[in-house]
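Please treat every number below as a calculation from the coordinates, not as lab data. All values derive from a computational prediction rather than experimental measurement. Cβ atoms are built from the backbone, for glycine too; each structure is taken alone.
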Structure 1
Amino acid sequence: MRDVLERKVLHNVRKPARYTGGELNSIKKSWDSTEVKVALSYPDVYEVGMSNLGLQILYHIINGLGFALAERCYAPWGDMEAELRKNRLPLYGLESFTPLSEFDLIGFSIQHELTYTNMINMLDLSGIPIRSRDRKSIVFAGGPCSLNPEPVADFIDFFLIGEGEEAIVEILTTFRKSRGRDKEETLKKLSEIDGVWVPSLERGGKVKKRFVKDLNNSPYPTKPVVPFIETVHDRAMIEIMRGCPRSCKFCQARPFFRPLRTRKKETLLKQAGELIGNTGFEELSLVSLSTSDYPGIGGLARELADRFSGKRVSIALPSVRMDSFSIKLAEETARVRPSSVTLAPESGTQRLRDLIGKGMTEDDILSGAAAAFEAGIRKIKLYFMIGLPEETEEDIRGIIDLAGRIASLAKGGKRARITVSVSTFIPKPHTPFEREAQISIDETLRKQKLLKDNLRDRSIELRWHDAAASFIEGAFARGDRKLSKVIETAWKKGARMDAWSECFNLSTWDEAFRECGIDPNAYLRKRKENDVLPWSFIEA
């Protein structure tokens with residue numbers, strides 16, 4: 001198959017390195033002598049999927065088992081899909097170029113609702129029936145979207161709810177013992193594992209989310225696959241902490257990754273040394289939902305900076321607090337190349353920040369920005385949301401005012417570069433705001449226009465999320481199983497790569513909802529306290 005790809009396909013597509021495999025640290029195990037074969041699939045392009053730490057962890061764990069192997073597969077861009085279909089070639093694992101249909105298990109990491117059509121497109125490209133009832137092979141899924149799996153439940157044989165490090169070993173061990181049984185018997189056995197939910201079986205009580213109790217003894221990939229091309233997060237990553245001590249009411253990551261757990265400094269220093277030695281990356285990112293809240297972050301970051309600055313490796317601190325300590329620490333540790341700072345006020349007014357549980361004052365924001373400018377940082381990214389509960393026009397104008405005040409803090413000859421990124425609030429399952437309403441497309445556009453018309457400072461760049469894409473994301477975030485019909489219909493009409501603005505087409509989705517007799521606005525309404533939520537059977 002590889003020969004055909006090289007002769008007929010890869011010279012006709014952009015970024016052929018997305019589809020060639022063979023990267024540094026990739027693992028190719030013997031197909032014939034390995035009992036259980038798993039395709040770890042990411043329903044987005046290579047550059048996005050290769051940046052996903054969770055998939056790298058599972059790849060490392062599965063390939064460390066003597067009886068199992070894991071290969072990677074990512075969603076092909078439109079040009080590659082066309083070439084595969086034209087040449088009647090199936091989607092394949094990057095390590096051995098074996099068609100996905102020959103793997104025992106196909107697993108999807110679903111991070112975003114707008115990748116649902118990519119997922120079923122990948123199955124179809126593999127010659128695998130998209131609905132679980134029509135196939136013999138087993139397809140499973142996990143990731144944040146598993147907190148409400150109902151919209152894609154007809155396509156998936158079982159879901160893993162929560163963290164996968166320990167559960168994946170139990171799943172593969174159970175599957176191995178079930179060889180020779182029919183699919184239904186195997187799924188029944190898998191359903192006995194904590195955190196596993198099988199949509200085709202009757203539920204017996206709530207499904208409890210899995211989580212790893214001891215991160216320090218949990219496997220971690222210090223020899224990750226190094227991509228041939230630049231990825232979204234083109235750096236080495238050490239996960240210093242999982243969970244978050246903050247209580248933002250809009251954030252779904254907090255219930256998915258709780259409880260709060262930390263890795264020991266000694267563990268992290270060892271992992272960091274191995275990672276840089278095994279990859280050659282020029283940046284090391286200290287990953288968590290709230291990096292500044294790691295106990296002893298100052299000592300850890302400075303020690304890593306001291307150790308690696310001579311090797312021209314920069315230390316990145318994402319998710320920092322809005323205080324001068326965190327800002328100065330970020331600048332100190334980015335010794336090799338200029339740093340930028342990302343701040344997330346979320347709202348332009350204190351009233352609304354207090355309502356959403358942000359725990360950040362305007363003094364925090366302004367002093368943090370001032371500290372960044374004083375440290376020589378000229379680039380600041382600001383994240384806001386529109387459409388939050390109880391929002392008024394004053395809150396929108398507060399974004400304009402706050403961005404302007406931050407820009408005015410820059411002193412000296414160099415102009416600051418402020419990026420204001422505005423997303424639409426989407427109520428997510430298992431958050432305190434899960435029953436709130438989501439604003440319409442028209443309302444989103446009105447609020448975006450207010451910002452566009454009034455943010456006129458040349459040092460401020462405004463970016464915004466597509467209103468229609470947010471609308472569709474919101475419908476699926478709190479959707480039910482009826483939406484599987486809509487997903488399939490939209491896919492048949494050509495919906496692909498919906499998270500990419502150049503590919504998203506609202507009219508395709510409008511037609512799909514209309515043909516299925518479903519009103520998407522019904523999923524964006526405010527839910528009453530006695531309304532049964534589609535995800536209520538999951539205990540997160």
Structure 2
Amino acid sequence: MAIRVEPASLASKPLESGGVTLTTTRRLFNATLAMFDGRGEAIPYAAASLPRLNSDSWRMEDDGRMETTYTLKPSTWHDGIPLEADDFFFAWQVYATPELGLSNSPPLNQIDEISAPDPQTVVIRWKRPYPLAGVLGETMPPLPKHILERSLQGAPDVFASQPFWTREYIGLGPYKVDRWEPGSFIEASAFNLHTMGRPRIERIKIVFIGDPNTTVANLLSGEVHFSADDSIRFQQGLTLKNQWGEQGGSVLAKPDLWRGTYVQLRPELTNPRALADVRVRGALAFAIDRDALNQVLFEGQGIMGDVPLIPPSVSYYADVSRGVAKYSFNPTRTEQLMAEAGISKGGDGVYANPEEGRLTLDLRTNGSSQNESELSILGAALRQAGFDVREMVVPQAQAQDGQVRNTFPALYTFSTPLGEETLASHTTIGVPALENRWIGNNRGGWMDPRFDALSTAFATTIDSSQRVQQVAQMATIFSQSLPALPLYFNPIPVAHISALTGPRVVPPDSAIAWNVYEWDFR
């Protein structure tokens with residue numbers, strides 16, 4: 001299996017903020033209480049069953065507090081020690097530690113207490129209603145108390161950098177780490193005691209290949225059998241389809257990520273300061289020709305939805321899209337908004353204002369062939385509109401550095417996980433900073449009290465129709481305020497040779513490798 005970068009952590013809920021996709025890699029080594037199957041439906045995993053609202057397993061109190069109860073299946077850590085309810089209590093202690101940077105994120109900020117009345121029973125007391133309390137997965141995974149308890153008392157940075165999180169990782173998933181060669185590969189073997197059964201494929205070697213064309217060459221030669229986690233892009237997928245034809249292999253794609261150019265809005269970092277003016281951000285959005293991006297990057301087959309973070313495939317997309325501000329390519333509108341902001345072009349055709357002079361924009365992206373093509377298109381479009389743009393590719397070695405990804409001066413294009421939960425995470429309390437170890441999706445430091453209030457309400461709303469209304473309102477505010485300039489939904493392909501059977505296209509909530517233990521290789 002080829003992946004694009006070496007993982008900074010194998011944990012399903014890592015203590016380090018990453019900047020790359022590792023969905024499949026982490027799936028191999030982890031099991032949680034629940035997961036989403038190939039139809040997008042929540043099913044029990046480490047739990048024997050999932051709590052049902054208004055039953056003994058999910059009780060709501062008159063004041064809004066709740067209690068959910070999970071009964072565990074017999075499960076075993078990779079070192080042979082049985083999973084116990086105390087491992088969930090311990091994980092809550094870890095993730096709720098403020099110095100580790102995750103305590104303000106859901107569901108941790110909603111949990112009042114986790115207890116373990118017996119080794120197979122996890123009881124969670126909630127401060128207020130939490131709609132996803134019955135399908136806890138990667139948001140509240142267990143951690144092996146018998147390995148980590150003693151070291152939790154040390155400094156947070158020391159705890160987070162232990163070899164447990166990487167080369168000595170112990171999980172519950174279908175595969176266990178046998179060997180980790182830094183900078184090169186991870187070797188893993190089937191775990192006999194995996195709770196869903198022993199995987200059919202005996203061994204997996206995960207190789208780190210930064211160049212997608214090299215990954216294609218390895219797939220065509222048979223040296224690599226499966227490409228995952230952003231190791232190839234759309235163009236390489238087309239190459240493989242053409243080379244393989246009907247028999248050589250398969251290329252699957254689903255929009256796993258939303259692509260947007262985030263704007264730096266932390267006052268102490270924003271340069272030029274004109275970016276703090278929403279009219280300037282709107283002018284930038286109207287200067288981007290997304291149709292050109294679609295043609296060059298995806299040969300016109302891309303998904304260019306206007307709604308931030310919510311893909312067109314969701315059932316309520318029309319309800320959310322209705323109120324969203326849309327930014328079709330319109331150079332005239334760019335000029336109008338810049339004039340309204342009091343900024344005009346100088347004799348050289350470049351925007352400048354009396355306070356800052358030329359509006360020079362630092363435009364960044366993480367290194368990859370598709371990202372770099374995208375960067376050139378964006379840079380050219382903004383220069384054509386009258387902005388002075390400096391393009392910068394951040395090397396893959398720095399792509400997982402949280403401080404690098406959050407302290408950019410102007411513009412940085414990122415891929416962000418899809419969905420309403422990610423949208424709702426763009427709050428003031430979710431701004432990545434040194435104090436929370438640079439963890440969070442609100443990478444530009446955007447703050448809006450209206451959005452914060454909606455996000456807080458959304459986190460405690462059970463009724464699905466009310467949740468849709470809240471998502472629609474959050475998407476509207478996001479689109480009007482423009483903390484990020486919308487680009488497209490990124491169709492990240494995965495490819496596998498015909499000898500590998502099992503991978504299938506799945507809905508947005510599910511991972512392609514959700515049932516990797518059932519895959520076969522012949």
Check: Can you say which of 1, 2 returns -9500 when helix-only ellipticity at 222 nm (-39500 (n - 2.57) for each DSSP H run of 4 or more, over all residues; to 500) is computed?
Finding: 1
Next item on the list: Using distance in nm of label points 7 Å out along Cα→Cβ at positions 39 and 71 as the calculated read-out, with 2.4 as its value, let me know the right label among 1, 2.
Entry: 2
Next item on the list: Tell me which of 1, 2 gives 0.10 when you compute FRET efficiency 1/(1 + (r/R0)^6) of positions 159 and 415 (r between Cβ atoms, R0 = 35 Å, to 0.05).
Entry: 1
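If we compute relative contact order in percent (Cα under 8 Å, 6 or more apart) for structures 1, 2, which one ends up with the highest value? Please list the in-between numbers first.
Details: 1: 13; 2: 22.
Going through 1, 2 one by one, relative contact order in percent (Cα under 8 Å, 6 or more apart) is largest in 2.
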Checklist line | Value 18.5, calculated as mean count of other Cβ atoms within 10 Å over residues 351-358, assigned to which of 1, 2 | finding: 1
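Once distance in nm of label points 7 Å out along Cα→Cβ at positions 119 and 359 is calculated for every structure in 1, 2, which label goes with the largest value?
Values: 1: 3.1; 2: 6.5.
That would be structure 2.
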Check: Comparing distance in nm of label points 7 Å out along Cα→Cβ at positions 319 and 463 across structures 1, 2, which is largest?
Finding: 1
